[in-house]
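Visitor: Below are structures written as structure tokens.
Just so it is clear, none of the values below were taken in a lab; they were calculated from the coordinates. The shown structure was predicted, so the numbers you read here are calculated from the model rather than taken from an experiment. Cβ atoms are built from the backbone, for glycine too; each structure is taken alone.
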Structure 1
């Protein structure tokens, strides 16, 4: 979240962060947002409230700001189908793995257990299926022999801070969109995610 806000302050990025919302009142992101001068609010669902009802409350708070795009950053609740449908094609998420490998939790541990040679992060559109929306851009790192979960997490997060603002920029510039259940960039459906560092990504920075 902080990386997205700080990147937005570069006029060339072409977007601004309207607000930061969370379902966790103690979320560090809320405090960081206040420190950065961004409106922030906790929308905490009462115990036992169905997920769809909690999402309606969150949507009502979001719609006050009429955002062009919703960007998930550490939001751990699984979004209900009505919420996703309400913002269809306007929700991005970043996941700490090279999707479709290792959806869900504990990705760094699972990568190490599987002895994967590479790890990374993927920005994707959010759909009803968990971590299965069309991928937009990935960043890769090599897994070193002495890596542990902490070192992998730190190096993946550094890449997240590069690719997430870039994807947001593409969307807000009108270059990126969701249609026909695919991600489209510069008028072409992506057959696979852009790999960070490729000519297309570098030209867009």
Structure 2
């Protein structure tokens, strides 16, 4: 191999590595696969302040950590997902990751809803550093634990500090009654992006 071809090969390897780094997921454990799982099925009512799920902190109410069928619902990817509402009608989870001020980022995630209890329409909110930047809903009409109907959602934002906290919240309390089933979340990612609005 000549010196020129060796140099070209090295340049190509650097370019590939740089490309991979630029598109790397900045979220730790975005599929909720890692953590202190006492059984392979599920853990209900994980409360505020819990760091049971690696990389994440429960920020509001309580959440449920769902395992795969036949224990619980079919995840969006992997073996686990979250029901963002435990027993008190609201729940949230958050993670802080490194960002560069002025740069554009894209948060992506899989969204579904717990089909096991009302309401039919499950709300989800995404907050960046405590500011609401995204709201959506998911209907469980025609859905089941084995047919969740996961959809991919995303939101872009411009970072304003060296670290950013993303929070996902589902609040079904406005629907009334005893509510313990909210929006389901899985496969969360955060990456550098282009074309922020």
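Visitor: Suppose FRET efficiency 1/(1 + (r/R0)^6) of positions 88 and 144 (r between Cβ atoms, R0 = 30 Å, to 0.05) works out to 0.75; of 1, 2, which structure was it derived from?
Guide: Values: 1: 0.15; 2: 0.75.
Only structure 2 yields this read-out.
Visitor: When helix-only ellipticity at 222 nm (-39500 (n - 2.57) for each DSSP H run of 4 or more, over all residues; to 500) is calculated, the result is -10000; to which of the structures 1, 2 does this value belong? Provide the component values of the computation, followed by the final result.
Guide: Numbers: 1: -10000; 2: -3500.
Corresponding structure: 1.
Visitor: Any idea which of 1, 2 comes out highest on distance in nm of label points 7 Å out along Cα→Cβ at positions 24 and 160? Don't jump to the answer; show the numbers that get you there.
Guide: Numbers: 1: 1.1; 2: 2.7.
Going through 1, 2 one by one, distance in nm of label points 7 Å out along Cα→Cβ at positions 24 and 160 peaks for structure 2.
Visitor: Here's a follow-up. Please compute relative contact order in percent (Cα under 8 Å, 6 or more apart) for structures 1, 2 and give me the label with the greatest value.
Guide: 2
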